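Trainee: Each structure below appears as structure tokens.
Read the figures in this text as sums done on the coordinates, not as results from a lab. Predicted model only: the values in this text are computed from it and were never measured. Cβ atoms are built from the backbone, for glycine too; each structure is taken alone.
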Structure 1
Amino acid sequence: MAMVGRKLAPLAVAAALGGWASGTGAGGFAIGTQSGSGTGNAFAGGAAAAEDASVAWYNPAGMTLLPAGKQVAGALHALRPSFKFRNTGSTGLLGTPGLSDGGDGGDWNFVPNAFFTMDVNPKLRFGLALNAPFGLKTEYDLGWRGQLTALESEIKTVNVNPSVAYKVSDTVSVGAGVSVQRVEAKLASFAGAAGISTLSADDVGYGFNLGLMVQATPATRFGASYRSSIKYDLEGTATFSGAPAGNGNVRADLRVPDSASLSLLHTLSPKWELMGDLTWTKWSTVQQLVVIRASGPLAGTTLTTLPFRWSDTWRLGLGANYRVNDRVKLRFGYAHDQTPSKDATRTPRLPDQQRNWVAVGVQYQVSKAGKLDVGYAHEFVSDANVSVATPAGNLIGAFDNKVDIFSIQYSQSF
């Protein structure tokens, strides 16, 4: 199995670096699926769990709890969000009977993660997380009644996060890391005589994260983590399929939110583990996206403004593990995830609403050093009301939403 571990490491890294992921699995445009072992618990207790190398992302301080040597983990998540519009009273041309409601704005997305940890000395650890923390994609049929508000919306990210952990004492560890995160954004809609309007932009931003792990008693562990916001100075292009004279360069500022988590893991018995967490995300950072022309005679003027007016959110997660025998562990989880969006400013680009997760999973000990995790989660998403004014009338309706998540992860120590 040592040979398997050596072969897995470069494959996992390659998968994550290729993971320009766009999906959604949490509030706003965050991707909640950041480890295969966490899916079965609905990612409850992430900052206190330290089962494999994925702890390098959730709480770098937890790396000191891993066995001596090196650990690698590679995961792949298949996300299937569904966003189906239901017209409830659109006005003007948008209320014309017989117009399409856009089909399903969601589709399959595949999100990879890869993690690596190693001990530098008995007190110091190094880790690396390669993942996609943010992403979304919605795409509706051309000609649908809401095409003036949205046809395609996509955000893709890839994140490289090296970190270190230091064992202060037998019961306390601290950790810290830095993130280099690249983002790509694409927004398309129908612009009347100008044809299809497409905005595309990208940038690289930088942030940091901190972690604390405390073994309060032999059976109870607390973990706390903080991840900073990241600011992007997006630069790209605007194109109009029916009016190429309007094409040109654009720029916009975007800041993704900071977040903080407090987690608990308690060993109730040799068979049962209980876990929970509370996570705060400062989505109020995202108030609006102002796209500015950066070339041509209209340079410096506003091309479009997308209002968000989002609010901060809380996420509560509860989970449990049951050890069937030395090789098999069953996972269970529930989470409630608030939405940052509001009815007044919600649009079809991201028809987000509060969601409740229900999750199950199983871990199989393939060998003394290798573990395979498989998990499934379903998100019950509340109906997302929209009311958007356009020159052709008001788009009024609701989105029926849901998300299914399938995860697989292999972890190896060597």
Structure 2
Amino acid sequence: MKSRMKTVGSILLIGAMFSTALLSGCSTETASGKTVIEIVQYKPEAVKAFEALEEKFNATHDNIELVIDSPNDAMTILKTRFVREDYPEIIGIGGDINYSNFLDAEMLMDISDFEGLSNIKDSYLKINKQLEFIPLDGIYAVPYMANAAGVLYNKDIFNENGWKIPETLDEFYKLCEDIQKKGMQPLYFGFRDTWTTLAPWNAIAVDVADAEICSQVNAGLATFSEGYRPVAEITKSLLKYAQPDPVAYSYNDACTAFARGESVMYVIGSYAVPQIKSVNPDINIDSFVFPASNNKEENVLNSGNDLQWSVMAGNEDKKEAIYEVLNFLYEDENIQTYLDDQSAVPCKKGDFELPSMLDGMKPYIENDKMADYQDHHYPAEMAVDAMIQTYLVDNSENATDTFLTKFDADWARYNRDLIAKVQKFYSEHPEKLTEGGE
């Protein structure tokens, strides 16, 4: 969520330039005749892990030189390079609206013949297909690492009080009430930073909203007023279990409060754990999937493609070398290197050692029972996080109706051209609506 590119208005223009340009990459060969494969990836916090992988690859390959760049503002840098027609062979980005826009601009190569795809969990491949504005033939990204969001909890406090992990929404409410009766704070939020409102929103939505609701709205088959009503109502219901005036507190405040035991639970993603442990290294954290449904079988893990690899179009002549690099990155030992450094969730099938804070989510990870973050489909210009914040502080009787009506209206406003394009496509290909397409 936090790393989403702020503006994407120039993507279509870049795509038009891209389709007519001869792609050259940063360079094709070194003086020694090695093929250069450059990766630009958008997670600077993982630079040390990628420096180690780059060094390891180059020490074990004579025919290819791997260059991995991990800049602070990779998406802006990539756009600038595209304008200069200076393209890396591989880009590492998240599975979100940026990826959707690159696809729409026809900037990525179909990599359906990459054999490593057979080792990727189906949920993560499905998530990428759901990010296509219009159904495409082919596969354009290989999911690498995911993250997970739900409820972090203080395991020691749970054990001291004999509390069990709730499996339904009613059980979750009952747990919050039991915590309050003990004189403790169930939840803590840092909604002054508007992006944090999306943490409970996304974790709830995967259970009670259709995973393809955004695509259905674009196709004219649904409305958010109907599809998001339970998400909105449950999200707002959490306020009675939180500290007073959560909009007055920041993300750092919430992390600090949870670290100090001022709340028993924290509805946030696994990405918050390093911040929490910087305050209290000894805190015993575990997690569980947010149980937003009263049918426990309907609950799924909120997990999305946090890092995936796409090949820039026009690199067919270097496909063999590119695939050799991808195969290296997907070796189990190298995936574990990244996991140990970043506490992530692997998209590859296999027996990997996961951080202990994900123990409560492991059954969902192991059984491939996951769904994407809804906000990965939202245009940044719509500022959904701020909309949710405004809704949460609106105490009027018709607050939910007002919020959902605005959601529908703003969606139509900010996606006007996309909606027209999608509906034109389906008017010309009505059979796609019955094939599970968007």
Structure 3
Amino acid sequence: MYIDPLIPVLVTTAFAIVLLSFLMRVFRQPHVIVYLCVGVVLGPHFLKVVVEQEALNRAGAFGVIFLLFFIGMEVSPKRLVENWVVSVLGTILQVLISVLATALLGYFLAWSFSQIVFFGFVTSLSSTAVVLKLLEDWKEIHTDVGQDVLGILIVQDLIVVPMFIILQFIGGTLPSTQEIFIQALGGVAVLSFAAWLIVKEEIHLPFIQQIEKDHEMQIFIALGICFGVAMLTGFLGLSAPLGAFLAGMIISTAKQTHWVCQSLSSFRTVFMALFFVSIGMMIDLSFIKQYIWQIFFLVLAATATNTLINAAILYVLGAPKGASLYGGSLLSQLGEFSFVIAALGLQMGIVGLTAYQITISVTALTLLMSPFWVAGTKYVTNISKEELHL
């Protein structure tokens, strides 16, 4: 009898998540820690239950798209626009300061200009998936801190495109004029459409009334909207998750679409879990053991530095002291796009294989450490509901 080799992997992963969830519940840890730990244990660097993780990586990418889609349905577009100073100026300052801090370290380590820019970009990006999952679990997405952090994460998704162009330029392979034009056109189109959605109090989708009681058709319509807009932004040289966020805003503005959340919630749970499991599989324990002190220092330095930089920016832009430090801790980890930038740096010859593996390890470990760091910061600052502005 033939059994698809993916089936035992999925069964093992599911039961491992269930068993570890019971253990983590005792310590009141979020599910993201469970998923990351399952990835480490089952991955190619430990028990080797999953050796080829490409399928999980692709499934995990769907999880990020679903997450941004749901967040787009829940956020207030007008509130995000009103808070544009924190989102735009805060992100630009954060990237610039991160590059400058990296330049200071690079001066003593004799890094090249391209390496300084590369590591500055890697450390300046935070994890949309981890941060929004924590805010959702703790029901803080609609707080002032949650909205500030969300705005910064969205702008970070947009700023990744010029980061790619800059790295390709200093690496000697500048993208074609056509590619740059398409990306610029995509950015303008996305911003214009988002502005139109904000101005419109309500939009009417033509097919809503026809499928009001057809649950099966609702699922496919919701999937079509989510991945259709994500695919469109991908064609325009922007990130697919950004398109999913825009699709969520469309659903939010069309008031009759309350059924979307119920139709896709199970998909989001499964694919988000697979995303974090795939991240956990990137953690090579033997490699970390070999470079333990370098990686330990870099994880601690990156987390602490990002916390302080973001906290200072949020405080300068008007957030209370406790809320600023808490918001800084939420943005302390390295992000999903840090993996992409690391791969680009290796491909362009900006960094070697060892530096690439260290970058991957540090990024994955900051994701694993993030919930503990954020919870610890929240406990130390003893931030109140009034400071969060619930």
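Trainee: If mean count of other Cβ atoms within 10 Å over residues 89-96 is computed to be 15.4, which of 1, 2, 3 is the source?
Mentor: Going label by label, the one that fits is 1.
Trainee: Then there's this: When you work out relative contact order in percent (Cα under 8 Å, 6 or more apart) for each of the structures 1, 2, 3, which one comes out largest? Can you show the working numbers first?
Mentor: Numbers: 1: 20; 2: 25; 3: 28.
Checked 1, 2, 3; max of relative contact order in percent (Cα under 8 Å, 6 or more apart) sits with 3.
Trainee: Using Cα extents along the principal axes in Å as the calculated read-out, with 66, 41, 36 as its value, let me know the right label among 1, 2, 3.
Mentor: Structure of origin is 1.
Trainee: Let me ask you something else. Can you spot which of 1, 2, 3 the value -12000 was calculated from, given it is helix-only ellipticity at 222 nm (-39500 (n - 2.57) for each DSSP H run of 4 or more, over all residues; to 500)?
Mentor: Answer by label: 2.
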